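Once you scroll down, you'll see the structures, which are given as structure tokens.
Each reported figure results from applying straightforward, stated rules to the coordinates on display, with no laboratory input. It should be emphasised that the depicted structure is a prediction, and the values quoted were computed from it without experimental measurement. Cβ atoms are built from the backbone, for glycine too; each structure is taken alone.
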Structure 1
Amino acid sequence: MNMKKLLIIGSSGLVGYKFASSISSDRKVAPNEIELDITDEKIVNDFFEIEKDNFDVVVNFAGFTNVDAAEKERGDENGFCYKLNVKGAENLAKASLKYDKFLIQISTDFVFNGTPDYPGPYSEESSTPDKLTEKMGWYGWTKNRSEFVVKNSGCKYAIVRIAYPFYGENYDLKLDYAKNYLKLFDEGKLFPIFTDQILTPLLIDDLTPALEKIIEIKQTGVYHVVSSDTTTPFEFVSYLLEKARGVTNVVKKGSMEEFLKVEGRTPRSRLGGLKTEITQEKLGIKFKTWREMVDEFIKRNKV
């Protein structure tokens, strides 16, 4: 198999780090945000011109992912969140078209509202909202628009949606979805956990083989790389604590519906989650269930 060379953007982040570290140095160009500012179209174009012979595929992990911080910029297309998530993706897509590169844009289930009038889990073919409403947070909207600009750029692309990532090995710069809950429990700070939110988490380790397959086939489309089944935060945390700490019946029940009613709270997808059947068939990969992902997480981390 001809191993494609990669330009990896956002290789120091929680998700990008694992993938980038699995790729041999002779197969990748992995500039940091100082070496390549993707919010600047000229800088992106110049970088592609200089490095064009050193990569075939662009994988964009870069993103402003702090949901509450993003909300403070709501409506501001000159804010950093919009510039990084949307303008950055647009600049990469334009350069990918110009230099005939295949672009993989990492996205999220937050591109959907996750509300009762259009609930998940969503398939790869589900339509995303085309206008911002009070039901969607600014972070979700910027990721929604990043998908839009990539799809309409004319470049060859794959959009890969992930959700609630947690790590199979140590990553010190940020707590992942599972380690955050373990830390809260260990410190006696575990709050009531939502029973009425639907999600599909991802063991980050499982993203690499899926991306490698997408890189190999270079087939345009939308892919969902998450657990093969849905869960709730309450169910996830209860199982995590039982397996990692040997405790049961310690998690109190909370309601996301009630949580979101409080004024000033950032809108979040409640009835979300992603279906994976189309992706699994296209890639010829069987994804783990969320419980199998938790088991693997505990085995790898010895938490």
Structure 2
Amino acid sequence: MNLENATIITAMVTPFDESGAIDFAKLPQLVKHLLDHHTEGIILAGTTGESPTLTHDEEIDLFNEVIRLVDGRVPIICGVGTNDTRDSVEFVQEISAIRGIDAGLAVVPYYNKPNQEGLYQHFKAIAEASDLPIILYNVPGRTVANLDVATSLRLAELDNIIAIKECFGLDALTELIEKAPKDFLVYTGEDSLAFSNKALGGQGVISVASHVFGTEMYEMFQALDHGEIKQAASIQRQLLPKMDALFSAPSPAPVKAVLNHMGISVGDLRLPLVSCTSEEKAKILSILDI
């Protein structure tokens, strides 16, 4: 399954039980909720899925179970990137053998702070390690290192690199949309830029807010597709403070708090992340009005 029709991809939270283990029993409700609210692709073991605290074995088990639950209805994208190229290469080779994974998401290496040539060689090695399509993930607010647009465009020429989740801002998105190959998909990883990226000609958004506002985001994109710019902009304006509230504490604490409040049980977070305080939760729910 390809991503050509996937405009709203949810970077899914990982549910945990009271002991801190992945709670596989909670996955069916979560997956159903996302699919019922217009999620058109799911990312597993990404930032929102708390990937730094998941072991490789846990990730494999998570991938297999969500693949079973989704049953081919939307693309499944799995986090494969680390700050160790060799480890990333070995992992992408391992999961490429799992039927039902449609792409791998490879984040810019963190902590090492490589230069642009190091970044290029890192992603090139991952892309060439298997036939699994690769999505670049540039999030300098978390990794410190920034994947320059020029390097992204260079990587976009490689056959197996099909898309980017870009979090560096509107200027980077604009240049990527204008200069990348026409079949290269440009997603924003910032919910607040979903409207702008789509309006500029980007593919869509890889989202956290779609856990809660998937239907509203879908209606916004539908309005854009039908040329109803004012209607789409109105939806975006109404969503923006709510999206901001979902990032008012280190993510994914706010969205997990909201999902739990909605009756979609996903548990707490693994250290070093902590759940929202009661005061933080109350303020978030007040802004979201739910």
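One of 1, 2 was used to compute Rg and Dmax of the Cα atoms in Å, and the answer was 17.8, 49. Which one was it? Traced to structure 2.
Computing mean count of other Cβ atoms within 10 Å over residues 14-21 gives 15.5 for which of 1, 2? Here the read-out was taken from 2. If distance in nm of label points 7 Å out along Cα→Cβ at positions 118 and 214 is computed to be 3.8, which of 1, 2 is the source? Working through the options, I get structure 2. Looking just at distance in nm of label points 7 Å out along Cα→Cβ at positions 182 and 198, which of the labels 1, 2 belongs to the structure with the highest value? Result for distance in nm of label points 7 Å out along Cα→Cβ at positions 182 and 198 over 1, 2: largest is 1. Work out the source of -10500 here, i.e. which of 1, 2 gives that when helix-only ellipticity at 222 nm (-39500 (n - 2.57) for each DSSP H run of 4 or more, over all residues; to 500) is computed. It was calculated from structure 1.
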